[in-house]
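Enquirer: So, here come the structures, one by one.
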Structure I
Amino acid sequence: MKNAARAELFRKLPAVDDVLRAPAAASLAECYGHDSVADAARAVLARLRQEITSGLVDDDGLELALTGLMGAVEHELRRAMEYSLRPLINATGVILHTNLGRAPLGDSAIEHIRETAASYSNLEFDLAAGARGKRDVHVDRLLRRLLSEAVEANPGEAISTIVVNNNAAAVLLALNTLAEGGEVIVSRGELVEIGGSFRIPDVMAKSGGILREVGTTNRTRVSDYEQAITERTRLLLRVHRSNFEITGFTEQASTAELVALSHKRGIPLMEDLGSGALFDLHSVGIEGETGVLDRLRAGVDIVTYSGDKLLGGPQAGLISGSAVLIAPMRSNSLFRALRVDKLIYAALEATLLDYIRRDHDAIPTLRMMRLSKEEIGGRAEALGRQIAGAKLKVEIVDGESILGGGAAPSSVLPTRLLALTSDGLSVDELTAHLRCSDPAIIARVDEGRVLLDLRTVFPEQDSEIASALVRIRA
């Protein structure tokens, strides 16, 4: 397109003020506000300018676009005023999918959040005394009950718990409180980096503790820890290898050995457990993932873990352990900076009460782990019958679900998968169609097939998947 023709097209574009004087714009302003309508008009006109510049619009095309200008402004308004954060269907089979929000909350947690958010609450008010209270009592009282066996195994050691905004914050607060200015001994094989560039050495530096590495990447003995202890040693630290394993020629000091060394030298032992299960994972076939109670019962002084991983609650970082060591963390000024709000306490309290009631199926994460391959296969076959068609080939195949969220990286759960292919669509096009559904459906791809794992799909969402795939088929 020649410059003169392009300049003529630019002259036909109305000014934003002209668009806003249209009667339709006034109606939109009543619903969305004048400024929002003006922003939408600018965005639409900017796109038209770009299309003219790129030579994508000729005179006839511009006339057509200007005829539907107010419709385009309204569409832009609706798009801009929608929530960006919205629910979707996780059909990946990754139960704790970090990119998809990790653990979904149970009904009791959602209802308790609603009640707490819609009114005032006794977040920091002692109703019995009629005076200011402490916000962490709502969760601490429940975890004392759930972790009471640790006290029985270690008489005289009261257990307490505090809550901060995530596990990284829990590690930071614990290290800063217990080891600022002193040395923390860690195995070289545990200097991990997990998602989002969270590195143990970096957190250690921020805490004010001094990292003292011992052993080698693949072999660290208890003697390595003992030989590294000096008058500056404040803490022995074990870190969960949350997203990888070291196999082959390896050796790791046992928890019993480290507990014995801790008691012998009078130095606290802390473990960053990461996922923090309060549930017997062996019952669902998950091996190699230690729970919070197991560690405390074994004599570990402080355990840090996440609320939104294997616990199945909201995003939070929990620090459980010796009440004597937890107490100074409560008075650390960092605790106030890292503490959580009433909605997190509400969700945690409700989730922990489900544990106390032993109503594990009320917690979606645990319910998904407990689903059998046969249950998932029956749903997959029923869904497959609904969507089979000329354009969409559907197979039901064996597969594996994973926990995700850095939990038990080598453990899998047997499942049955819907494997989809299409004669008319590539794998990328098929997954794009699923993502553009309402609600969006997130699947995984393997060996040229789109795979849907219903383990992580709520049963009431099966019909939504069927509808989306029938539309693709058509």
Structure II
Amino acid sequence: MKKHIFLLAITLINANFYICAKQSLNSEAVKTAKQYTTSETGNLRLSYVGELRFTSENHSEVDADILINQDKKFQNLLGIGGALTDASAETFFKMPASKQKEFIKSYFDTINGIGYTLARTSINSCDFSSESYTYVADKDVTLKTFTISHDLKYRIPFIKEAIAGAGGKLILFVSPWSPPSWMKDNNNMVHGGKLLPMYNQAWANYYVKFIQEYEKQGIPVWGLTVQNEPLAIQSWESCIFTSAEEGDFVKNFLGPTLQKSGMENKKIVIWDHNRDMMFKRASDIYNDKEVAKYIWGVGFHWYENWAGGTPQFENVQRVNEAFPDKNLLFSEGCIGNFDLNKINDWSLGDHYGEAMIHDFNNGTVGWTDWNVLLDEQGGPNHVGNFCFAPVHYNTKTNELMYNSEYYYIGHFSKYIKPGARRISVASTKSFLLTTAFRNLDGKIAVVVMNQDKKAIKFLIWMDGKSIESTMPGRSISTFVIE
């Protein structure tokens, strides 16, 4: 009798195991993907299109395939966001409270907005300030007069609003466009010029003072770039650093000064200029191990194709291949030559989608747009260098205007979160661009961009099963796989 009871128990256990295993297999079989789409036609703007189920069944004939290999893993995402400039702050405080609330929610809310997690701001003024300014009196080498009182009026309150909107945490890095004029050989903050060697230590101390003062205001600083666009002589704030000069400044002054000040955890980013010369700058600086030990990574912009040239995405990949232990950060990009009549030009979003997909697929860990907000003139800007932003506020009509680039960025920032791991994905058509990340919660976000003018029907394959989807011409979709 005991033997029969024992055999029955074993049978029941095996049956229960079989049922659980079958349920587990069935749960894999019903893996789903929610599709969100933005398109030039059809008034789709980060719109929920529907839920698709992965299946091993045959599908109808399609135009292309997207192939995911989730076992091949690459970089972890730092964050996605934009710059909190003086221009953005000044424009923000021209809005009524209701518009301010809408704006903050649109950018930083993870549910009702696009969930920005990364931000940049300037040390001293930049072109997107209403005037040139610094934080110290002339010739004050000891920085005893250092004060951020200028920023307390607009920029610091604006950054605090952004941090609150992001749930209390926003990764912020800072960048100088120029040292004070008296520290430079041209005695001017604009038109390039170089930092005088006699002020190397004072300038290194300046970064520390800025970070300390911002953190006293409750604004944590994650890291800094050494110099914005160090090879550009601009009509606005600019300063030239050769590879040797940037490396020597980091090795002998900035790096040690941050360490002595208890800021060894602050990330130092070199270059902060275009893709065209980023491999040379990275090679020059990383080859000196005494410099490289201080460097977190290379920052880069996209203006190498400003005059209509070809984006040099492959240079990002070359740096990643050569220096896999260092990081890549897209630190600035925007579309210039602002025209209010082109506020809804779809090419703005196209440019962003293409760049973000290629940059991420080439190893970039963070992606930072330029101004998060500008006015109806593409400013304010003290040198007339007016540009597009994802969102503009028309001070005359009290209207917040959202460009296509806002929605295109949102297809990444809303669904791919800090800590997400990029996984391998490929397309069978060159006009169908794609990248994919697995988030920390296990959900996979696959971004697909259709550059063609025609609608396309395609399959997304993963683990031998697929979903079938259609995207309109000139559109972008995010598929959230659960």
Structure III
Amino acid sequence: MKVITKHYIDGAFVESHGRKSMASINPTNQQVLGSVMLGDEEDARRAVAAAKRAFPAYSRTTKSDRAEILRRMHHVTSARVGDLTDAMVTEYGGVSQFASLIVQTGVEAFRQAEKALQELELERKWDKTTVLYEPVGVAGLITAWNANTLFICLKTASALAAGCTVVIKPSELSSLQTQVLLDCLHDAGLPKGIVNVVNGLGETVGAELVRNPDVAKISFTGSAAVGEKIMRDGASTMKRVTLELGGKSPNILLDDADFSKAIPMALGVAFLNSGQACAAGTRLLVPRSRLDEVKRTVVDAMRSFTVGDPADPKTAVGPLVSAKQYERVQSYIRKGVEEGAEILVGGEGHPRGLEHGNFTKPTVFTNVSNDMTIAQEEIFGPVLSVIAYDTVDEAVRIANDSKYGLHAFVSGRDVQRARRVAGQIRAGRVVINGMRDDPQAPWGGFKHSGIGREYGAFGIQAFLEPRAILE
């Protein structure tokens, strides 16, 4: 068993002041993997103080200085991709193929931040005016459990590229994954204090970062409810915030779509990361005239979505992160039935033979209206709602009838038509005919899906503020 008792502060592993311990549980079989000592407010204050001390010198570094640091971080993390992936599979239950992709994307964030930094204009001049884009200050980075390495690397890379120093509060459910990453970053030989990490709960460590006057910026990934609280509590110290929150992403299949390709893709984006993904396309909007065809194709395609051991490369859906999350998803499945939706595949309970882990049946509902709970609330599990529409205008209206606006999908043979539909959807990203990523494209949402953007130059700019000097 792995026992973690130290945080990473001022370039060293230091014993936790907080003495509350929490077990790390394997979601596949409920066995204890280890434990982590949870930090308290004092641990957070020590980390903030270290970041504050390091900020004046680091904020004056050049693009070349920061690029060299990013290259070193990329080098050390690249060497441990296998270990980081194994940790995600074991501790979180991420299926191996997806875990490998997520980890690789996180590691690549350092290289992408370096590229964006080199191209970013940090000074503008006209007449006798000079505008300098300068680092905002100490940044508190609070991350979620469903893509630990990606979130930490992405936020850290952007903040360091901007010249900020950071204090990271990772999810307490990801302590073993975080430890592997910390070992990497320590090996990079970073300047003391520019990266600090405190394991702990949001209500203690996270709350201290939000209210601490020496933290200028909070970048948070997590639930909309917590994001709202961060905005409220951070207002007293004028915190700058970037909030990447929830999603209830629509996936519109136009009537000219090739359903033999679009349906398997739709299931793939719905059950992405075992459904524990803010970008998951959990509302499938289909032409009513082709609804029977959709149902048949879904049933056939679901045979490829194997539930089981996340370490098995053939597994498509693994366990949910915790027993609490399992119960949450089960409650939504029951709610869907109570409100009149029909289960096409899946349903309540564990898949046969997987009763000892946090496994749930991938579930597809039909006869769903968009005002149902399962169509409006983020479930964060492998649950898909199929919603029929009669006209494209109605499909767009349904797609936008949500408090969220993070991600969306449109499929159709006529790409120009699909693009016109995509342009009407209120979401931060809309993907046409597939599931693609661009590490330089902005990532973030409209409405309750958050504030601000991450990735590439957009992510770096979130940690900068303009200063005007007039002669």
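Read the figures in this text as sums done on the coordinates, not as results from a lab. Computed from a predicted structure; not experimentally measured. Cβ atoms are built from the backbone, for glycine too; each structure is taken alone.
Enquirer: Can you say which of I, II, III returns -9000 when helix-only ellipticity at 222 nm (-39500 (n - 2.57) for each DSSP H run of 4 or more, over all residues; to 500) is computed?
Expert: Structure II accounts for this read-out.
Enquirer: Going by distance in nm of label points 7 Å out along Cα→Cβ at positions 102 and 166, which of structures I, II, III comes out largest?
Expert: If we compare distance in nm of label points 7 Å out along Cα→Cβ at positions 102 and 166 over I, II, III, the biggest value is for II.
Enquirer: For mean projected area of the Cα convex hull in nm², which of I, II, III scores largest?
Expert: The structure with the largest value is I.
Enquirer: To which of I, II, III does the computed value 24.2 (mean count of other Cβ atoms within 10 Å over residues 294-301) belong?
Expert: The read-out was computed on structure II.
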